[in-house]
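Chemist: Some structures to go through are shown next.
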Structure I
Amino acid sequence: LYEIVWKRAIASQMQPAEIERTTVEIEAVNGARTAELRAIGSVVRFDGFIAAYTDQKDEDSEDEEDRRLPEIRAGEQLDREAINATQHTTEPPPRYSEASLIKKLEELGIG
C-alpha cells in the first residue's frame with residue numbers, strides 16, 4: 001500500500017507523457033478492385049509520469065516493436081509485404097444477475 005501511495009505522489013509531480021499516435025490510410029489498387037487499409041501505431045516520445053507507474057521493461061517491449069510503424073510520407077508508394085485482416089468490435093460488460101452479483105462481491109471481499 002505504501003508503494004502505491006508513494007508512486008502516485010511522485011507521479012503527480014512529474015511531467016506529462018508525450019505519446020505520438022500515427023494513423024496511416026492506404027488505398028490498395030489491383031486492376032479494377034480497390035481496398036482501403038488502415039494502420040495505427042503509437043510511440044512514446046517521453047515517458048513522463050508513466051515511468052513512475054511501470055516496472056522495468058520486459059517481454060512487452062517485443063510486442064511494442066511489432067506495433068511500431070516505419071516512417072511514411074504522404075503520397076509515398078508502398079510495397080506490399082503482408083496484409084493481416086482483423087476485425088475489432090466492442091461489447092458492453094454483461095449485466096449481473098442476482099446470483100452473479102453476489103458471487104462477484106464475495107470475490108472482491110465486499111459484504
Structure II
Amino acid sequence: MATILIVEDEPQIVAFLSKGLRRAGYQIQVAADGIQAMSLVASGEIDLVLLDLGLPVLDGTSVLSATRAQGIQIPVIVVTARAGDDEREKSLALGANDYISKPFRFSELLSCVRSYV
C-alpha cells in the first residue's frame with residue numbers, strides 16, 4: 001500500500017483529501033508546513049507528495065526545489081489555489097510531476113495520483 005504525504009495547512013482540505021485517499025486504499029501522512037514536509041520526505045517512507053504552494057514556515061516552491069536538489073525523485077503533485085500559468089510552469093520546471101489547481105474534483109486528483117503510485 002502506497003503512502004501519500006499531504007502537505008497542506010488548511011484542515012478542511014486535509015480532511016477531504018485524507019478521507020478520499022484512505023477510501024481508495026492509500027496510507028496518509030500529513031505535514032502542515034514545509035519543514036515538516038522536508039523531514040517526512042527525507043524519511044524515505046513516502047511514495048508520493050501532494051504539495052500546496054502556500055505554506056507557513058517554508059513554502060511549497062522551496063520544498064520542491066530543496067527536494068529535487070537533494071536528488072529525491074518522489075513524485076510530487078502540486079495542488080494549489082495558484083492557478084496562473086507562471087506558477088504552473090515554475091513548479092514543473094522545478095521538478096513537479098503534475099499540477100492541479102484548486103478547486104478540483106476528487107476524481108481528477110485520484111486519477112492523477114493513480115498514474116504515479
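Chemist: Comparing distance in nm of label points 7 Å out along Cα→Cβ at positions 52 and 84 across I, II, which structure shows the greatest value? Write down the numbers at each step before the final one.
Modeler: Values: I: 3.5; II: 2.0.
Going through I, II one by one, distance in nm of label points 7 Å out along Cα→Cβ at positions 52 and 84 is largest in I.
Chemist: Now for a different question. Here helix-only ellipticity at 222 nm (-39500 (n - 2.57) for each DSSP H run of 4 or more, over all residues; to 500) was calculated and came to -8000; which of the structures I, II was it taken from?
Modeler: I
Chemist: Which structure, out of I, II, was semi-axes √(5λ) of the Cα gyration tensor in Å calculated from, if the result is 39, 27, 12?
Modeler: I
Only the coordinates and a few stated rules stand behind these numbers; no lab work does. Just so we're clear, the structure is a prediction, and the values are computed from it rather than from any experiment. Cβ atoms are built from the backbone, for glycine too; each structure is taken alone.
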